[in-house]
Structure 1
Amino acid sequence: MNKKFQFTTLMISRAALIAALYAVLTWCLGAFAYGPFQIRPAEGLVVLAVFYIEAVPGLYVGCMLANIMSGWGVYDIFLGSLATLAAAGLSFGAGRLFKKDWLRLGLCGLFNVVLNAFIIPAVMILGGSDVAYWYNFGSMVLTETVWVFAIGTPLYYCIKRLIEKRVRVMLPLTGLGSKAGVAKADSAG
């Protein structure tokens, strides 16, 4: 059992695509993507971490790039992005531990909503906001819930269906030195 994990070219490409997609989806909304009531549909991409380990660094880098444009400075670039990294990592773990779709999707959303709701208001205060922490907390719960579930739920089922149909570019890769590197798709629901 001395197999060493390694990212394949497809995994690196997928991570880069996820990062670029997150950043561009956020940048195109300008100032609306930042602040207490965020219009940030890119948050729905966190469900990709349920299926792909490469989505974890992809989402983190994408969030860091997107947060360069925020008004909260280095606090948002580094600390704000850590919320996405933690949520994506926990979502990947939930995707491995649980096979029921409703549980995987629910936990993924819960991780993202809770972590962002606690961390982002603190980032805003560190960045100079004079709005109360709990006001920002409530607004983050609302907006994160909307984007994670409104965008994430259809995305989750679309990706799951493509994996079940064995569409090669959508198959999760193990990265553990298997000849084809392709993991068996989950068919549990």
Structure 2
Amino acid sequence: MQDYRININYAKALYMLAVELGEQDRVAQDMRLVNAVCSENRVFSTVFRNPEIKVSKKVAIVHDIFSAYVCKTTMAFLEFVVRKSRSVNLGGISASFLDLYRGSHNIVLSKFTTATPVDASIVEMVNKVVAQHTGKEVELVEKIDPKIIGGFAIEYDNNIYDARLSTKLVKLRQQFGKNVYESKL
């Protein structure tokens, strides 16, 4: 099971080490990769949850997957986490590290969801609007979700601007489901 305190403590330790070595930008880039692998690859997560697989095998897997793409500091940290039998926490640790990094660099994470891909000019406009509203640099994550039919949604700092067609259809169904007719008889 993932434990929030473990994630935060390991993330803080890595962040302090990265700051001390002057590698915080590079380690943040590496943690984005680790986070993406942990969240998008079910097999990876399943392997690290399995207590039957030896720690040495898990270390070899982490080394094979990440060594060509991450710096030595990040690789040493990943191997340390796996050796301490905390490999199930890699996704949470990487997410916590990125939260610390964004907080210290005045960056806000924003999610932009559309039904179909949009032009770079629209993405840039969304980036500027969110930056104006927050006063922070924006790290924009684009997501394509055909289920929303049309429109878009923008999320940042616990705010959401929902202009999805699917949401409007749900609201219309709710309004039509109410019987507002009153009999005058």
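Read the figures in this text as sums done on the coordinates, not as results from a lab. All values reported here derive from a predicted model rather than from experimental measurement. Cβ atoms are built from the backbone, for glycine too; each structure is taken alone.
Looking at structures 1, 2, which one was relative contact order in percent (Cα under 8 Å, 6 or more apart) calculated from, given that it came out as 21?
Values: 1: 25; 2: 21.
Answer for the origin of the read-out: 2.
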One of 1, 2 was used to calculate log10 I(q)/I(0) by the Debye sum over Cα atoms at q = 0.13, 0.22 Å⁻¹, for residues 69-164 alone, giving -0.61, -1.05; which?
-> 2
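For structures 1, 2, calculate distance in nm of label points 7 Å out along Cα→Cβ at positions 5 and 93 and state which one comes out highest. Before the final figure, lay out the partial values.
Numbers: 1: 1.2; 2: 1.8.
Checked 1, 2; max of distance in nm of label points 7 Å out along Cα→Cβ at positions 5 and 93 sits with 2.
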Parent structure of the calculated result 0.99, given that Rg/Rh (Cα atoms, Kirkwood Rh) is the read-out and 1, 2 the choices = 1
